Structure P
Amino acid sequence: MSTYAVGDIQGCLEPLISLLEEVSFDPDKDFLWSVGDIVNRGPSSLETLRFCYKLGNSFRMVLGNHDLHLLATAYGSRKISSSDTFQAILDAPDREKLLHWLQQQPMMINEKGYILVHAGIPPQWSLAKAMQLAEELNTVLRCGTQSGEFFNAMYGDQPDIWDDSLTGVKRWRVIANYLTRMRFCTLLGQLDFTSNNTSAIPPDGFLPWFRHEKRLSKNAKIIFGHWAALEGRIEKENIFPLDTGYVWGGRMRLMDIDTKEFFHRNHTSVNL
């Protein structure tokens, strides 16, 4: 029995299947974890969503910003844009089943000694606090009335720092932004959304969230995606970046969490 974690799939099913074949993945005994963003940008969002759904209990994932964007669009909170590639999901006869399943997925997973999260954990949150707030947002997402409220107000960069006194949609938005959009931040957790080149030097006072030496979750082993510009480089102990930017011409990364061995599938031409 093996457990593998995969980086951002983003509707690119072919390289995922190739990687699973390479490691002789058997859904009857093995497990696949995803860091989120299983849909959008790539050519096969519907097929990818169906594939993950059909894996049943052998598949676990956390929600990424593109997954939330799909759900918000399905709720009518956002119009589909020219860069989105999930119209086939919205038109599919099984859309309600698939979208309901996606909406039940967690924001964070703590299992087998690893934390699975899409973007990361801000420096000022302990692991326990991060898990508590992730579960708070999970509850919102799984409640029909509150999820609609959240999706209507999800888009935005403010507040850009956590405050325990936040309530309602502002509170939910900043939790979601930390867990699914964060890259650069200050030690106190102020987010930077201005740096377009996310491989460049950050603004003064900002660092990649995982480089803050005093971050409260530094002893946790964190598997995350979202940051293709890192190219999967591991710069800190207990940090495992899995988004190696396949949809942007890079590679797709699969990690055996027991051996910490990486497997990669190089980019091939796709019609995006």
Structure Q
Amino acid sequence: MPLPDAQLLVARPPFASALRRHRISRRLSQLELSLECSISARHLSFLETGRAQPSRDMVMQLADGLMLPLGTRNALLQAAGFSAAFPASQLDSEALKPFREMLSEMISRHAPNPAMLCDRHWNILDANPAAAALLSGLGDGPGPHNAVRILTDNPAASGTIANLPDVLSEMSARIRLEAMEAGDDGVLLDHLAALESACARHPVETAGPRSPIVPLIVNSPLGQLRFLSTIAHFGTSEDVTIRDLRLELLFPADDATRQALAHLA
């Protein structure tokens, strides 16, 4: 007697369950993924139910077709019983010294404009003095700063960020994409739930046409500061730690902000 679908999920081995979760998170059918990976839909079905065991090359082939980030590829390999393919070095390790030096130079040279370095979960790892000054307006709070939780959990956010609903909406869309890419990252899913709750509390004004540019507007002792943001990722390394970094650079969106930053500097 065939098992109900819920029981099949329980009965699947770790790799089969992970493969199915990643495929569903990408909103791909078995046929679509099999065509992308140049394998038969029947073989993919067997892999997802545990009736077939993948080779190491097959795991990597499926990970390519699913466009998984490096850390998730390692997890998929380990679920299939293989060792990780990509190193995950500590940021302060000797192996990553060239990247640390590059990052420090980029952050330093961005002054007097704010710059901060985050990991994949948006924990703030480093910030230049201008970014630290902006963050100080949101209070220290317990534990390390997290760029998402500053927006969702800090009661000072609504008074410090003048356009908090717009910023929450933009961050929610970004984290939704990152959570979908990672597949089953519990921290990102928790961030997304917190952002969706915060968006419900601070809805975006929908009346009238939308602006093509959504700045970050910060209330400060020098008046309102307006910033445009760009986020850099690093693709010249196969180290998980480096691939997961986000370097956020803020640029003045008007002359008043540019002058205020020069004054602070």
Structure R
Amino acid sequence: MDPHMIVTALASGALVGALLGLFGGGGSVLATPLLLYVVGMRDPHLAIGTSAAAVSVNAAANLIGHWRGGRVKWPCASVFAAAGLAGSFLGSSIAKLIDGQRLLLFFALAMAAIAISMMRRPRSEGDPDVHITWPLVRRLAPLGVLTGAAAGFFGIGGGFLIVPGLMAATGMTMANAAASSLVSVALFGAATSFNYALSGWVDWKIAGVFVVGGAVGGLAGVKGATLLAGRALLARRLFAVLVLVVAAYVAWRAVGVL
């Protein structure tokens, strides 16, 4: 790694860590584009595998702060994450067979669709006292499998899918969903990076630098999440705008290469 890659990887990791702490899985959406277009990695599959490893560690670190803040709904989060683990292996296995630029284009289209759906005003602010029940398990498990497969396929933690999925299945608040999503982001990222590492598509040095930057950014993000806890709609729309902007840029770059 040259000095430019070290500095940009640190800065990119800090940004992703801050967004992971603030929005749950939002930062993972930016990890691969940052590695490709800022840090300078050339192979989309290598960037995807590396970002999955780094995001997994950063998500686990940020999860601690949310756990201490009492925002993680562990029973719901655990059911969702466990169900999606096998799906993430399957999705990442399929993705490794697809051309990298085409994969990025699919990634951008999915991001845009989710961002648009998140612009809508939720029917309610959510229930901060959600408790796991068998009906909730029956809703969470299928969504977890599908989301895990999508997260593995697109090579991201999947927070932009996990957060609305948790809200739709359980009715929990945006703040609780963002915090609880980090359980799945960490597990899905670990599964995806492990699968990519089997093919030699993880740069562990860059991943390590990215994680160091993410640890610093994550502290700021978790504090910011506390401030946004009472502004669920604002947080949701900021999250959606972020995803939509990145989707447009990724699509533009991918189409230019195809």
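Tell me which structure, out of P, Q, R, gives 98 once volume of the Cα convex hull per residue in Å³ is calculated. The read-out comes from structure R. Among candidates P, Q, R, the computation of helix-only ellipticity at 222 nm (-39500 (n - 2.57) for each DSSP H run of 4 or more, over all residues; to 500) that gave -27500 used structure R.
For distance in nm of label points 7 Å out along Cα→Cβ at positions 112 and 168, the calculated result is 4.2, so let me know which of P, Q, R that is. The read-out was computed on structure P.
When mean count of other Cβ atoms within 10 Å over residues 48-55 is computed for each of P, Q, R, the one that comes out at 15.5 is Q. Looking across P, Q, R, the calculation of relative contact order in percent (Cα under 8 Å, 6 or more apart) that yields 23 traces back to P.
Coordinate-derived values only; no laboratory data. Everything numeric in this text was worked out from a predicted model, so none of it was measured. Cβ atoms are built from the backbone, for glycine too; each structure is taken alone.
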